Structure 1
Amino acid sequence: MDINLHGVYRCQKEELTVMMKQEDLGARRGRGAIINLASMLGVVSTPQYGIPTDAYTTAKHGVVGMTRAAANDYNNNKVRINAMCPGYTATPLLGDKEFAQRVGGLVSQHIDNNCPMKRYAEPEEIADAIVFLASPMSSYVNGITMIVDGGITSN
């Protein structure tokens, strides 16, 4: 909880302190955008291969709720705040031997059975979603939870 919820809260608080001092650059840019990273477990709760996820899932749901509340609180101040919830992503963790022995095959099996796209996300795909939320292309997007999980949570 300290990192996954309180850490995000503390970062957002500092970001808002800086942003409130910035010039309002108009309707498309305002004072800026904050993108809080949560997880697909911020919108669903699923078993994770014998690994307890109650604290992690609670924290990520908290990030989603905090994002919505802060988006409402700061909308009139021209700061947009959104959450991004990535799914399983091809990161170096997948190459970790201990992780692979413990759950690697189970994750791949879960993706094969539950992900309509049948693959991990590439880190660049997650980054693209974040860039969109940070850019003027999403200037009318505020308080949402963008899920980038290949469709897993749509099942």
Structure 2
Amino acid sequence: MSKLKSLLAAAAICVLPAAASAQAGCAVPPNAKAELSELMQRINGLRASKGLNPLRFTATLANAAEGHACRMAVTGYWGHGGSPKSRMRAAGCRAGATGEAIAKGFRDGGRTFDLWYNSPGHYRIMTMRGATYAGLAVAVDADGGDPHWVLDVSNRC
């Protein structure tokens, strides 16, 4: 990925924390901007090493990811629940082929990436052929509990 694309992706991700904190009972960790940026860079680095196109940040998928991360953080529910594609479409994405990776409890994007990298199902989502767009989010409950991470990817949005 070019340096410019990397910087644009990192800058775009920086808008996520303000949006996530708007949901009732949901908050973002203080280090969210840096951690989400690092996580996206590592995902795109992995994709580049496999000859795949970088994932482009889209606020639509970030909103879907944020909604699910907040829901899990606030309710204590853990899982994909329902259809990730339906959540992506409800957020306004014309999702076709989709994937969703979730993680819980890690305080940093690096450890979250490592978990997904070492999980065959999550690895397939990060390296999904044809995926073009991505949204990332991390949320905690208002008391600052375990972080809930969500990556949503789609071939179109």
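Every number in this text was worked out from the coordinates using simple rules, so none of it is lab data. No experiment lies behind these values; they were computed from the predicted model shown. Cβ atoms are built from the backbone, for glycine too; each structure is taken alone.
Points worth noting:
- Parent structure of the calculated result 2.4, given that distance in nm of label points 7 Å out along Cα→Cβ at positions 34 and 146 is the read-out and 1, 2 the choices: 2
- Structure (1, 2) behind the derived value 114 of volume of the Cα convex hull per residue in Å³: 1
- Parent structure of the calculated result -14000, given that helix-only ellipticity at 222 nm (-39500 (n - 2.57) for each DSSP H run of 4 or more, over all residues; to 500) is the read-out and 1, 2 the choices: 2
- Looking at mean projected area of the Cα convex hull in nm², for residues 26-73 alone for structures 1, 2, the greatest value goes to 1.
- For the set 1, 2, ranking by distance in nm of label points 7 Å out along Cα→Cβ at positions 82 and 138 places 2 highest.
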